[in-house]
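Multiple structures are listed underneath, in structure tokens.
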Structure I
């Protein structure tokens with residue numbers, strides 16, 4: 001269960017009173033702003049929601065699952081999301097209610 005981009009745009013439009021076209025432009029603007037900041041190596045903090053950041057993953061050794069041989073995995077930068085306290089509490093509360 002989850003939302004795809006079209007459904008998210010519909011939800012934004014419904015919650016804000018924007019048209020779907022306006023909501024789409026707003027969502028694309030948010031995604032572009034976050035993407036551009038991460039591409040520069042920065043981070044985006046949304047208080048209560050979470051933080052998008054870039055993390056350096058160091059080089060390491062791994063195994064080729066097909067052959068079992070050792071391979072070298074190069075270092076790379078990866079996008080990371082750390083949920084904020086408020087989001088974590090809401091998700092945790094929803095999971096507890098669903099288990100009852």
Structure II
């Protein structure tokens with residue numbers, strides 16, 4: 001299952017709180033084309049029916065069906081650049 005770094009958790013919670021007036025809101029990761037490794041990231045008011053819901057503290061991430069297999073062994077990190085823009089990165093989870 002996708003995991004989040006502390007930075008990603010904080011940024012996801014901040015983005016969600018600013019964009020959605022709902023405790024059910026979260027960051028949604030989807031794959032428009034399952035044959036590629038590109039992902040779309042949006043803030044959503046609630047998960048869609050088939051989404052995998054990942055809760056990390058107060059942060060909620062929704063992963064659509066087509067992206068969940070590709071992200072199963074990944075960790076999501078996030079950083080703010082000098083202009084305040086968010087950049088997400090995926091990495092491999094450390095072996096247990």
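Taking 32 as the value of relative contact order in percent (Cα under 8 Å, 6 or more apart) derived from one of the structures shown (I, II), identify that structure. Here the read-out was taken from II. Given a value of 24, 11, 6 for semi-axes √(5λ) of the Cα gyration tensor in Å, for residues 8-47 alone, point me to the structure among I, II it was derived from. Value 24, 11, 6 for semi-axes √(5λ) of the Cα gyration tensor in Å, for residues 8-47 alone corresponds to I out of I, II. For the read-out Rg/Rh (Cα atoms, Kirkwood Rh), a value of 0.94 was computed from one structure; give its label from I, II. Derived from II, not from the others. Computing helix-only ellipticity at 222 nm (-39500 (n - 2.57) for each DSSP H run of 4 or more, over all residues; to 500) gives -15500 for which of I, II? Considering all the candidates, the number was obtained from I. If you line up I, II by FRET efficiency 1/(1 + (r/R0)^6) of positions 16 and 72 (r between Cβ atoms, R0 = 35 Å, to 0.05), the top spot, with the largest value, goes to II. Taking volume of the Cα convex hull per residue in Å³, for residues 40-87 alone as the criterion, the largest value within structures I, II is that of II.
With respect to mean count of other Cβ atoms within 10 Å over residues 24-31, the largest value across structures I, II is given by II.
Bear in mind that the values in this text are calculations on the coordinates, not laboratory data. What you are looking at is a predicted structure, and each value in this text was computed from that prediction instead of being measured. Cβ atoms are built from the backbone, for glycine too; each structure is taken alone.
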